[in-house]
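Below you'll find the structures, each written out as structure tokens.
The numbers here are math on the coordinates, done by the rules we state, and not lab data. Since this is a predicted model, take the numbers as computed values, not measurements. Cβ atoms are built from the backbone, for glycine too; each structure is taken alone.
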Structure 1
Amino acid sequence: MTYQNYSLKQLQQIDAAHYLHPFTDHKELRDIGSRMITRAEGPFIYDSEGTELLDGMAGLWCVNVGYGRTELAEAAYEQMKELPYYNSFFKCSTPTPVLLSKKLAELAPKNINQVFYGSSGSESNDTALRLVRHYWAIEGKPEKNRIISRKMAYHGSTVAGTSLGGMDGMHQQLGGAVPNIVHVMMPYAYELALPGESDHDFGLRAAKSVEDAILEAGAENVAAFIGEPIMGAGGVKIPPASYWPEVQRICRKYDVLLMLDEVITGYGRTGEWFAAQTFGIEADTITTAKALTSGYQPLSALLVGDRIAATLVDKGGEFYHGYTYSGHPVACAVALKNLEIIEREGLVERVKTDTGPYFAQMLKRISGHGLVGEVRSVGLMGAIEIVKDKATKERFSPVGSAAVAIRDHAIANGMMMRATGDSMILSPPLIWTRATIDMAGDRILKALDLAERDLRNA
């Protein structure tokens, strides 16, 4: 029996009885019931009642080529018929992860030529943590195991991913993080810059917090610094231009590895294949997932730099780590076809030269609204900062309530977007056109107007 045989109410009842959702207040969900998304096409998603929503989040930062791509379904089907599964343990391999690894090495920054597969960004960050500590151990420096991360960073929701991340609420629920991980200030100028401090100087000050943490621990004890090129789930916080060059200089000075989390920014989001290329960062590891398959299959890929890979190969010894679905042949077949589509349709270049700049213009138009304190974007990734008072940056109380109000009005008016703290964030499919961007801008402005009416009159 398919879902079409059930009413929305029946599906919601079954959902409430059996399905525990991620990042959810389950009492609240059961009070209101789930929205059932039942189909999607191009840049739009549709719920069980036939309501059309322009998807401003590419699913969850991932559906870069849009919905309804028959080629991806066919790639999965053909691979399933030929070889639905075999593992990568016991010195075995299958063709699709081999060919995907070659392709990723061609697309990645020049110092990266090796790949380790998992099924999610969280898994890949677990792998990155394990790999970096293993690297220093086989280099004869096991004490060099401290990881420096940032407050409000998001690196997944596994135990290691939560520990690497800087979300206080997640740490409290975890009740015991992986040891030797510390968190420093984030490069968020809108809230953290000092009065009169330039973006350039703020970027250097934020980078200095990394150096301060290295010096406090002793460089001989610090394995790596991990950061998202743009802090995604934390609110699309874009660092000043001075930040990443200084962080890279500091890491090289103290022989600290640089780990990039590109689970959100990888595969064209910023107008380059990787944000490492956008910001000129030479990383030792790059965590990727999401848009690798455009979300059509669960797959992650940790891109491993030559320095680490050379030590693993030259010094040998078993790396006691891996997953049942590492290099899953069907997921890798879909990834290969997805990358082919992105290349064939020139989506990365389009984001860089056309839709990315036009998206920024749309956000600039929105910036004049009375609730908007700041807009910011890189490529097709942006944020709208929500304030009560533009001049003083005063927020509505409680924190996040205004953004939720805007989100709800946006959804009611055909625009799916996300509220994170006091920010509205956008990460649409890369297939958006100028017409789609105009549609989004109109719907966002309507949501802002309706929310302002509610908030000012509350």
Structure 2
Amino acid sequence: GKNLYPTLSVEENLQFFARLFGHDAAERRRRIDDLTQSTGLHPFLSRPAGKLSGGMKQKLGLCCALIHDPDLLILDEPTTGVDPLARAQFWDLIDRIRAQRGAMSVIVATAYMDEAQRFDWLVAMDDGKVLDTGTPQQLLERTGSASLEEAFIHLLPEEKKRGYEPVRIPSLEAADDDIAIEAKDLTMRFGDFVAVDHVTFRIRRGEIFGFLGSNGCGKSTTMKMLTGLLPASDGKAWLFGNEVDPHDIDTRRRVGYMSQAFSLYSELSVRQNLVLHAQLFHVPEPEIPARVEEMVERFGLGQILDSLPDSIPLGMRQRLSLAVAMVHKPELLILDEPTSGVDPIARDNFWRLLIELSRRDKVTIFISTHFMNEAERCDRMSMMHAGKVLDSDVPARLVEKRGAKNLEEAFIGYLVEASGGTADNDGAPDTPARAPADATQPHA
């Protein structure tokens, strides 16, 4: 969504891009209606782009790129942070357009191996170098792998995968009555819009609890209410038995929060970010050097201590974000889609850190994700849509309840059922938007 104008509505963004390519009013209307109906954006034509969820912004960005029937479509990680149902709809739209326009070529960069599986030809890259090329089947056969994720890891240089092992999760040993987080009828309203609708759950101390939901369904809002960043409209939440209070600094210090957006200070070095956050959470001054050194060693940041965050790879930035969230040694860690856009090895390394925190240090981890293999690693998880929790259980049990082949199929089934056969993926009421036949031309 980086190519969008946030203050312009969905309709105005599309009108603007369509005008740039010389379409008349009737053709603009036809193309805008076709693209927005295909992507589920049509009910939100009047919504400002800046107020769309991340997944909906990605869809709008695609519509703007497709508005002039290009011969070459370049998609740079177009579905990062997009929920599985929206991803499936996204690629169905691309397939439909390709069927209509057989000469159009599409180049895609992606970190999702299930997406790569459906492409005609793959180029596996690392550090600017091509590791191998071929069809998905050819790469699987050459590497003797059962999945593209395995194949990619197999193709990496030896130094990159030295010591790599698949993620293994020891069983959780926690008492059912040892509760770290509890929410009861937690509700958040923005005017007439209900973003979170009477959400109830309990999370045990040391548990890894997953939050899986459609884009804009209220996951991030729920997390912000639990940290005290947003006061709830109704309902209550408790952290370690204390009711969440934005002014209760002592309880908030027991929480580490890693937001969906990269939120470190880009003008400060890695070391300076760690020191600053230790000071902000009132780590005693004499203890700060040792605490920073502990985080550096634990999260493997030694070689980048004097670098600026923007200059280091995404996987390292994610580790740094986690180190900053942990520098004051919280008992609860809230992670909002922490591994979006991260390669498979970096993602697995990140999860090994989470498992160590959970099982060794008894840190409770509340994580939202759109990666199904991550959701399957959680001790329990909730599925959420349109502000409501649809079900909570062990991942395998959720699959069993739906009679599905896998968690992704189960999740899509829950979403489709909850939205009456179709999902709008934005968690908002499916009310038609009034769009003029020829919107006023916006200014860039």
Task: At a computed 2.7 (distance in nm of label points 7 Å out along Cα→Cβ at positions 287 and 359), which of 1, 2 - done: 2
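Out of 1, 2, choose the structure whose coordinates give volume of the Cα convex hull per residue in Å³ equal to 164 when calculated.
Answer by label: 2.
If distance in nm of label points 7 Å out along Cα→Cβ at positions 223 and 303 comes out at 2.2 when worked out from the coordinates, which of 1, 2 was used?
Working: 1: 2.2; 2: 2.8.
Label of the source structure: 1.
Give the label, chosen from 1, 2, of the structure having the highest value of distance in nm of label points 7 Å out along Cα→Cβ at positions 7 and 271. Mind dumping the intermediate values first?
Values: 1: 5.2; 2: 4.2.
That would be structure 1.
Here mean projected area of the Cα convex hull in nm², for residues 255-414 alone has been calculated and equals 10.1, so which of 1, 2 was it run on?
Details: 1: 14.2; 2: 10.1.
Computing mean projected area of the Cα convex hull in nm², for residues 255-414 alone on every structure in 1, 2 gives 10.1 only for 2.
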Open item on the list: One of 1, 2 was used to compute percent of Cα pairs over 11 Å apart, for residues 119-158 alone, and the result was 58. Which label is that?
Closed with: 2
